[in-house]
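These notes open a run of structures that come right after.
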Structure I
Amino acid sequence: MSCELHTHHRPQPHGLHRHHVIPLTWTRRLDLPESRVVFACPTGHDNIHRDLRAALRGQSYRAGGRSAEVIKEAAAFYAEHPEAQGTLWTLAEQLVKEDA
C-alpha cells in the first residue's frame, strides 16, 4: 500500500496513516457513519489537517491534487451541516490547540 496523496516520496515513509475524509469527530458528533478513508504519509496527513483548518477559516492553503480534493470534500460536508457548524468548528479548533 502506498500514500494516496503523493506519487513520490524521498525518503519513503515508514508507515501510513488512515485519514477519514470527514473528520471522525464530526461524524461521531452528528451520529453518522464513518466516512471513507485514504491512506496518507505522516506529512501528508498533518498537512491535510492544517489545510482543512485554513479552508474552514476562509484562508488560502497550499494543497493541490488529491489532497485538495479531500479538503474540498470535508469543507463541503461542513458547509452542508449549518446546524452543527459551531460544534464542528469547536472540534476543528481543538485540533489546532493539540498541534501547538
Structure II
Amino acid sequence: MNTAETSTPSPAQAANRRLARTINIGLNLGAPAERGWTVDVNDDHLARCAAAGFTAVRLLDNLAPHAVPGDPERLDPAAVERLVRVVAWATDHGLTVVLAHTLDRR
C-alpha cells in the first residue's frame, strides 16, 4: 500500500486538489470599461459550474474603473458589495474562489 495515498495531504496538496478543476470568469462589476470581456455572473452561473464538476472559480476583475473619483485608493462600495456577493454565491456552491485583480487604469 502506498503511504502517500493514506496519509493526510499537506496544505499544498489540499489546495491543489481544490484547484484541480478551475473555470475562469471575467467578472462584470458594472463599469462601461468591462463590457465585452466580462460576464454578469449570478448565482445560477455558479451553481452550474459546481454541477458541472468544477471545484474552483477564478474571478478576473478590473477594479480601476471602480475607483472613487479623486481618490484612486478607494473603491466604489457598490462594486465591492457585488464582488462580495459573487464570492458568497461561489462558496455557497462549494467552489473555491481565486480572485485575480487588476488595477489597470488604461
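Suppose semi-axes √(5λ) of the Cα gyration tensor in Å works out to 32, 16, 11; of I, II, which structure was it derived from? Attributed to the structure labelled II. Which structure, out of I, II, was helix-only ellipticity at 222 nm (-39500 (n - 2.57) for each DSSP H run of 4 or more, over all residues; to 500) derived from, given a value of -16000? Only one of I, II returns -16000 for helix-only ellipticity at 222 nm (-39500 (n - 2.57) for each DSSP H run of 4 or more, over all residues; to 500), namely I. Source structure of the calculated read-out (relative contact order in percent (Cα under 8 Å, 6 or more apart), 30) within I, II: II.
Each reported figure results from applying straightforward, stated rules to the coordinates on display, with no laboratory input. Computed from a prediction, not measured in an experiment: that's the story for all the values here.
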